[in-house]
Structure 1
Amino acid sequence: MTVELAQQLVRIPSFSRDHAAQRRVQDVCVDFVRSRVTADALTVRRSAGDDAPWTLLSVGEGGVLFACHTDTVPVGEGWSFDPHSGELKDGRLFGRGSVDMKGGLAAGIDALIYAAERGLATSVLLTSDEEIGGFGAEAWAAQGSLNPRLVIIPEATDNTYSRGHRGADWLTVTATGRSAHGSTPQAGVNAIRLLSTAVISLLDDAPINHDPYLGPDTINLGTITGGTAPNMVPDSASMVLDCRTVAGGDDLVAWLEGLHPAISVERTLIRPALHARDTAGLLQGFEDVGPATYFTDGALLQDAVGEAPIVIWGPGEPDQMHTVGESLLLSSYDAAVKNYCSVVERAALGR
């Protein structure tokens, strides 16, 4: 196996929301597999529309399912080389998406081809817009299902694995006050001060759930907005909380709404946690490093894959994700392909 496909994919800019580009990535993967697997061995299914495109490639039924997103984050500034060069240099593949996650995607395709050559069952699900909410995975899960023995999300974990991660609830918390002239603040209700005293000062007392594998909920106050001019009492102020939850955010929303009659809460993003399942010996000999800190498509696939364990397990150093100068260590890629082929055999042969 080589990194040929990974190079091709890095050379295709496929940012989130660019559905045509993400579809092109998916089509390149299909063409790559078709050039190496006999037509009668391969099944290809595609989403009907392009709002949240997905493609499913399968050889046989069951086995391992690799779930791979085809979008990347934006490039940003500060690169010293073409971010879509796909250059191989000093034992690394360079470019946006090389680590997150076109390298892992290509390794999953390599495992699919390996399985097809040996008559073993394996599938690869190509999704879209993972970086902005997992909408491609959500679209597939809404209309499809599989019964694999194991699901692999090939995010960059340096070839250790995680069995879960917390979910995400983004909450816009708004305080409503009453405007007045800044010279007579007593005539109004200062929404910024209300937000601060009624909510922000109490965040350390918020209800926190715990999970034996995932750990506790976390709350990050990410942004605050409010006020129009220094000489006006602000009549509205808002903040956005990024809440990473193990059992959903219902308890937290109820708590926030009960703090003050002038406080309202809007949930702008709701994503479930990926709860750890027993890997039944399929990953014996590999290292479980505990929960991932970020969100993945895996949480959105839980109800569509039966009781299959879902693991986050892929090539690349995690600190390369979303960075300027992103690059994938080729030895990590090679190790991932070897690991994947080994687990494909274990899953297919019932070991």
Structure 2
Amino acid sequence: MATIYEVAKLAGVSVSTVSRVLNGRSTVNQQLKAKVDNAISLLSYSPNSVARSLASSRSNSVGILVSEINSHFFCNMLTAVELTLRQANKHSIITVGHNDLEQEQEGVDFLIGRNCDALILHVEALTDDMLRKVNRDNTPIALINRVVPGMEEACISLDNELGGYLGTRHLIESGHTKIAYIAGPTSKVDANQRLAGHKRALKEAGLKIDQNLFYQGNYLESDGVDGLTELLKDNKEFTALVCANDWMASGAITCARDMGLDLPKDLSIIGYDNDLLAHLLYPQLTTLHNPIYDMGEMAAKYILNTVYKESNPIKNLFGPELITRNSVSPLP
């Protein structure tokens, strides 16, 4: 196995020059860099990552802690983060917190114990104080889909209130005035924000917020089934249904069709997130696009700037986009 000394000898440069090339330093003359790269290729040299870590005080790895990994949403986010880091010759270490405080704490401790240079977190249970402490203890973090006071520049978030507003406004502009709502869990900030946007659109249109047309869900497909079943009890009148995510909308569509409803003629349904399943449903689901891929990419770029001294432009707040398909029908 070739050593760094053999690479330096073949390239006709010093060991320190080889080290600077391996660490991606921009101060190396391009002709010398070409010689080093050629020597590395000829000798099939593979640098020892542990030695490089000790020499640079960097592991060139970034820890990622997410709530779940069993959905297209998180797969999209993780793909964006990993690809962006890999393009910068950094590696990812991934663990899962399952929205549980103890497991999220264990996840953070595990990643720090693996000598990660920084952390990218999509977490629900860890408190703001806990996150600020981690950030103060010399482990830079980036947060996705969450804003922590005092750490705003490290937070990459979505304007969920605007999305909730746009979805309900689209139904109102389509002539609907009796609109039911299946909400996400009250423990999640994004669910509360989406509901607030829904209420803003109703209030702006002078429409009453009817608690009889509200069902508390938990972002699960089964909540769409249970929610619509409950809402249709006692002959409650409504012509449209807003679901706080696409999975609940999927359940509602299945339930409605099983009941013999003609969609969207009998009931218009709108979701949120623009998950992979949205265009596979029948009818195809009108929804709000959640740019989670772009947000994951941006979080990775923030870490590349903060830890590895890159100079990527950073966008902290993203906006949702209304995606109109076939699940909303205008009233005559």
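Read-outs: derived from the displayed coordinates by stated rules, not from any lab. Every value quoted in this text rests on a predicted model; they were computed, and no experiment measured them. Cβ atoms are built from the backbone, for glycine too; each structure is taken alone.
Here semi-axes √(5λ) of the Cα gyration tensor in Å, for residues 5-204 alone was derived from just one of the structures 1, 2, and that gives 47, 20, 14; the source is 2.
Determine which structure produced the value 3, 15, 26, 26, 19, 10, 2, 0 for P(r) over Cα pairs in 5 Å bins from 0, in percent, for residues 181-268 alone, calculated from the coordinates; the candidates are 1, 2. Write out the running numbers ahead of the final one.
Values: 1: 3, 13, 22, 21, 15, 10, 7, 4, 2, 1, 0; 2: 3, 15, 26, 26, 19, 10, 2, 0.
Only one of 1, 2 returns 3, 15, 26, 26, 19, 10, 2, 0 for P(r) over Cα pairs in 5 Å bins from 0, in percent, for residues 181-268 alone, namely 2.
In terms of distance in nm of label points 7 Å out along Cα→Cβ at positions 149 and 277, the structure with the greatest value among 1, 2 is 2. Calculated for structures 1, 2, distance in nm of label points 7 Å out along Cα→Cβ at positions 237 and 309 is largest in 2. Look at distance in nm of label points 7 Å out along Cα→Cβ at positions 245 and 261 for each of 1, 2: the largest one is in 1. Comparing Kirkwood radius over Cα pairs in Å across structures 1, 2, the highest value is found for 2. Using the calculated result 16 for relative contact order in percent (Cα under 8 Å, 6 or more apart), pick out the matching structure from 1, 2. The structure behind it is 2. Tell me which of 1, 2 gives -14000 when you compute helix-only ellipticity at 222 nm (-39500 (n - 2.57) for each DSSP H run of 4 or more, over all residues; to 500). The correct label is 2.
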